[in-house]
Structure I
């Protein structure tokens, strides 16, 4: 079966056209193919299926085989995939996800999609939780961007030991459920900076839902304005509050294609 490896800000996934044929045992396949030494290497796999009401649907599995409800960088690449491969000529699409339908606007350069704007819907942030981990005290803002997040504001996200703290905070009982963890800062009202530990994948170069979670938490605490540039390890996203929704704009890129033996 043919696959396409794609990335948004270095958040990379292996994509399958499942409109007709679906690979067997997708969770195990995600673990096998995501391995960066013995597989293709990725943060997970995404299957593109027929829509359940929208134009298409995405089915996502993390690198550890767990099912993901939504991926902001991944869904941008879904839009690029279906347009670049001629599965649609529409530049405004609805993609069904396990976190509900998401509207996409494809920005075409020449004959290929360059960037994509995703209406991420309403992202919610809640009252901060104070907890202890690794002999330190953290203030975590729980957030819901279609999947659960924990946002921690700090002075220097680039200095945080994500490999050590991420696993401890992801499963901390004070946060209720397994969460993606974002260490973030707001250097001014037009910019946010974040680094991400993703549940099921570990440290990733970017996380679209995580950026939206940080943005909403920063808005709630009056740390930023209604439109920001978000800097992640893999690059930049533009985030804008529009009514109750957040609009996220960022790149989508095809890395290479191949065929499984």
Structure II
């Protein structure tokens, strides 16, 4: 069984045929889905789907792109939403300096509030980082000194040095379809070396469809293609990679009760 540890089931491209999307994924051996929110107005939707589908769980968080619109969102709002039994994670949150859709200081302040909520709830923090390695690493390390919190870097595309820093902090690394791209040689080298107990796979659907689906709307079923590719990089059978990543998901997202 595989778990898609990061998908957006309420986004255009998936929500119009959500039942078909889930059915195709289940047929491909995907036994669980973590549906991610990026704005407060999405929280009710992701929780509703997770409440209806026994193999779907939800996260609550604010993407760094949306930080300016949620500058006043407090830790208490995150904790209140995270109390729902189908919410198993805080995020996605983090820093994105590539697009700078939101003020960087606002992104950082909101990121720290998400970390505080993850620490208080002892739920995993789902981190998005792009062109912001130094600040992401610094904030996560500073906050870890205040008190440990579980975390993962989703859709990992950063440097080997950043991977090392995250692993030293006890953070999990999740790989998306980007790892299958021909120009992702550096990422493939990192993927081959991540400790087996700190590795997850995801789609980030409807984005980033892996080879051989490039150019299509990404679906959670495609996590099987990413998993096969990562298994080949690591020299293990796909079934072993699926077993290990599912075990890692269950250990990290304890509230899922897998």
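Which structure, out of I, II, was distance in nm of label points 7 Å out along Cα→Cβ at positions 32 and 248 derived from, given a value of 1.4?
This figure was derived from II.
Match the computed value 0.50 of FRET efficiency 1/(1 + (r/R0)^6) of positions 16 and 136 (r between Cβ atoms, R0 = 41 Å, to 0.05) to one of the structures I, II, and report its label.
Of the options listed, only I reproduces it.
For Kirkwood radius over Cα pairs in Å, for residues 40-159 alone, which of the structures I, II scores highest?
When Kirkwood radius over Cα pairs in Å, for residues 40-159 alone is computed for each of I, II, structure I gives the biggest number.
Here helix-only ellipticity at 222 nm (-39500 (n - 2.57) for each DSSP H run of 4 or more, over all residues; to 500) has been calculated and equals -5000, so which of I, II was it run on?
Of the structures listed, the value fits I.
Work out the source of 0.96 here, i.e. which of I, II gives that when Cα Rg over 2.2 N^0.38 Å is computed.
Only structure I yields this read-out.
For Kirkwood radius over Cα pairs in Å, for residues 104-167 alone, which of the structures I, II scores highest?
Greatest value across I, II: structure I.
Laboratory data are not the source of any read-out in this text; all were calculated from the coordinates shown. Remember, it's a predicted structure, so these values are computed and weren't measured experimentally. Cβ atoms are built from the backbone, for glycine too; each structure is taken alone.
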